[in-house]
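J.: Please go over the structures that come below.
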Structure 1
Amino acid sequence: MITISDALPIQFWDADDETFNEKEICGINPQCFCLPIECDDIISGQFNENYGGFDLGIYSDSGLIDSFPLEEVSTGVWGFSFSFSDYTGLCDQQIQLKVTLEDPILAALSTWGNLGTGKDWTTGANPARTLSTAFDFTKKLASPFVAAAWQQYQFNYDFDISGYLNLSGFGIALLDDSLNVVGYYGFNTIFSDGNYSGIASITPSANSAYISYGFAVSDLLSNVTIDINSTSYIAQNVKIIKKSDCLNVKEIHDCTKLIEYSNESDFDGISYSDISPRPTFYLRIPAMFFEEENPQEQEDLVLSNGVIVTLRQEIQEKRLLETGYMPNYMHKKLQKVLMHESITIDGDGWKRRDAYEPNPIKKYALKRASVLLTKYNSVLKNTI
């Protein structure tokens, strides 16, 4: 299943879940939040998933603007990076991003083959198999089919059967790379010989690599024969896997700050170490970054004669980052961002060494916060 770190700039929710703006909580004053983004900001992110086939869609109020496939930047890691300035007319709009799944393609039945152990099917346009030995079973009549975990897939089927009384198991299965069953549709309503057709719905518990048929027999009184006449995948519209809340795209956002951040090692589900060049992410938040402080520390030694000897003095350069009103998930995100090794604001490097101080308002969905950041390489020491 696709996973996305909360430390990345854009927050995503599962398609079936309510986003912050969609959720209503009794007794809480509802407020919407749209992440500020300037047209020239670099929008980047990562998704962790063993299989590919995912697209990132850009949506406005009028519908889909564009979509493009995610790029595998490391094994099992899919990324994207773009700017809204790449598109004409997207500034001064509210945008939503959606992660969508490409519809799988099912090959023609004539191309299916045998996998695993058991008795071979005869392959071709109408694969078939007869079992005539008690407790016998077939190989898996299979074809590649990449399906995503916990997504429903539907297939049209048509087959003929004789000897149904001896059938102990028959169905369509979705298999992983090791041929383990991750999804199954059993034909449990076969009560006579004849032709059967219909729709099989399968929701795999893990990503699949193949689709297959297979059957087995019990105590054999007569031969069991199954002929597969046709199997087809019922194509679907774009399947939405993840979605963002609104992004407020403008040429200029007053009273905001762009935070550039990166890390040497992997952190909170973000891959850094295995990707070259090392990824850098950009988060813009409503904030002021102005008030400066220069705290001093001093260590003295008082001699027996009362003389004070200064052993060490230190001065630091700090600046107060004061956020605007944001939902709690954004404060959590900002705290994780400020845990990164490399943080750049207004062209200077900064470190968070002081506590992050939220300032909530009772029964209000948004809150402000402040934190003192220490300028990188700004600590001046004088040791006597």
Structure 2
Amino acid sequence: MKTTARRLESVQEYYFSRKLREVAARVKAGQPIINMGIGSPDLPAHPSVISALEKALSHPRAHMYQSYQGLPELREGISDFYKTHYQVALDPNSEVLPLMGSKEGIMHISMAFLNPGDQVLIPNPGYPTYTAVTRLMEAEAVCYELAERNNWQPDFTALEKLDTSKVKIMWVNYPHMPTGTDVDPAVFDRLIAWAKAREILLVNDNPYSFVLTDKPQSILSRPGAKEVALELNSLSKSFNMAGWRVGMLSGKAETIQSVLKVKSNMDSGMFYGIQQGAIAALKKNQSWFDELNQIYHRRRALVEKLANRLGAQFDSNSVGLFVWAKLPQGAKDSETYIDKILDEQHVFITPGTIFGSQGEGYIRFSLCVPEETIVEVLKRFES
């Protein structure tokens, strides 16, 4: 048998793919595992979204190939959504590209702009897929460190010292995952100016902007952003549609067209019913997000109680679907600590190390767990 491609030597199977297989095996063996590790919303999509999907199934074109650019109504829905919530004007015909999840977008953007040997700036800690895809493209991942002392914001003094002659893309992700840090618009402005001066494509991955935030933000709302920036967004977190795989890419028409060249050769369009459900979701008003956040506020209060019980310090002002906390004093390291809890209390939480070296010394709790289940977890840690 012929060997696999060399590029596979640079990556490993995704952590959650491996760990959830272990968790499933433990459940099958009879262990009462509670999963507080992954950010997969457990709440249902809005009834109007389900209704739109069901109605679409009987449409005469529902089961045919769909447009590579998505339905015009979906692109218009994305454009209206950005105008309503972010005050960003987007041409639905040229500045919007629906995706099968934003993870697909990370791959397509990288394929469109990276050559072997190019460099990519990646936040540490940050979403592991940025690094994995960069390596699969045979480019070099160059981490820029985020630290708690700087509120997990980019260190511009360090960035100014970097040799960026080979850098093609810089990934940013605010509100930040895994730390839950929101962004000051002034930071976006500095990033835009920094990237523009170096002719680097700046990409903000923005799936958490409606979860426990005071106001949703988009990098594209900042002056001059379209000249240098793209933004990924998603219906997974804010609309409870993670399994539907609906994302979007927005930015300058020329840049979007470059990504479309890749995408149109990789898939044959998104299922019609899913697009109709997405159109219905994007029409939801602020009350939808308010109702969701009432639930997440209650869950967060319980998770903070759990973190306090463990002696794990956290930032009560963080946003998004997670609580990022320091390891309790005396804990050896993140992975040893979470494995101990998995063995003894049968609770799975995420070690900070999967997000990079700057995640060592931290753990991450998901809010995608019903309140009664978090109460059960609290009981398991009663002394």
Structure 3
Amino acid sequence: MLNIQSPHRQRPKKGALAVGMKVGFFTIFGLFGWTVGLPLLGAKIVNDAVFGKRVTPLKNTLTYDDYKDVMDQTKMNFMSGKNMLAGCLYTAKAADGKPERGKALVIVSHGIGCNMDGYLNRTAWFVKHGYDVFTFDMTGTCLSQGKGLRSLMQSKVDLHNAIEFVKTRKEFEGMPILVYGHSWSGYAAANMLNYGHNELTAVASLSGFNDTWDITRHHASRYVGSLAVMLKPWSKLLERIMYGKDAKGDGVSGVNAYGGPVLIAHSVDDPTVPIESSVYVHRDEIVNRNAEFMLYPGKGHTLSRSIAAEARINSDYDEKSKGQAPYDPKGVNIFQYNVDEHYRYSDKAVVFDTDEEFMNLVDDFFTRALERRAKAQEGDNA
């Protein structure tokens, strides 16, 4: 008789199949855990250690009492994600109880480790020059909710939500909206343009980094050297997990997507956001014809402070910090600690010095953008 074999292979026993699948599953899972899970967990631990603490009021800062004779304050809160953020509207002192509306609304957005009160000198300057100003504390900062700062990406999200908030308020209806973002918010001012904020009249991105990885690499390399590059994929993956589609984009892509007037300013000696990490250094990649660039020598990180005041703060720190133990940083946000430690040796008037020349340049930039907007509206109505 012919020995006819079945065309089908003999099925393995069910028990052997189950064991094989389990071994394969745990092998893959184990490899995934070692190659992806552990590095990602490490990135999360580092992120929480750096950004997990709140920023509390600075030791040597400004308060509204310093300017209550020249401007009125109205408190306004808004939501950013699950957190309520504290904001304030500042307007020129009302004459006979009748406030006059400013020529435009400037959203002043603060840097990391600081808060909105630390920018009251710039806020007051804008108010004195005919603007209304809205400013706010970022997530995890002073009067705002949040267990911590979350990450560098958070400033972009918070500024976006601040803009969305003012757009809903009747008192701002029809007003041109301008943005003044510095440092952490210099990054945010450029990157949040990826949300499509074409309603903005102009944006000033000052001392901002282009991408979260640019600045992370710089500061991480101070501690771990060339090994810092190994953090990039896990840092970016963590951002994507935390922020989803909001994690896309950088400063350059935002400026190009916007197309409107953007002022990008930096100082070559910036110790906090070095020029190689800045939006400015990518100027050749910016195709927005309405972008303007300013590069300064000797103005450090703040820009709005005079070169003389900046030099005085550095000399005060070099002279007075010698032999003195820094105040106990235990429990203090690292960014706030750095701000407090650097400025605590100088007089308040020096720390919050306002460079009229620089502020006039920003004002000139805003004024030209407002004139352009007015002409465009006239053309639409013709």
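Rule-based calculations on the coordinates, nothing more; no lab input. Note that the coordinates shown come from a computational prediction; the quantities given were computed from them, not determined experimentally. Cβ atoms are built from the backbone, for glycine too; each structure is taken alone.
J.: Taking 19 as the value of relative contact order in percent (Cα under 8 Å, 6 or more apart) derived from one of the structures shown (1, 2, 3), identify that structure. Before the final figure, lay out each step's value.
T.: Details: 1: 19; 2: 25; 3: 15.
Label of the originating structure: 1.
J.: Here's a follow-up. Given 3.3 as the derived value for distance in nm of label points 7 Å out along Cα→Cβ at positions 60 and 284, which of the supplied structures 1, 2, 3 does it correspond to?
T.: Working: 1: 1.6; 2: 3.3; 3: 4.1.
Here the read-out was taken from 2.
J.: Comparing percent of Cα pairs over 21 Å apart, for residues 116-259 alone across 1, 2, 3, which is largest?
T.: Numbers: 1: 51; 2: 42; 3: 48.
Top value of percent of Cα pairs over 21 Å apart, for residues 116-259 alone, among 1, 2, 3, belongs to structure 1.
J.: When mean count of other Cβ atoms within 10 Å over residues 204-211 is calculated for each of the structures 1, 2, 3, which structure yields the highest value?
T.: 3
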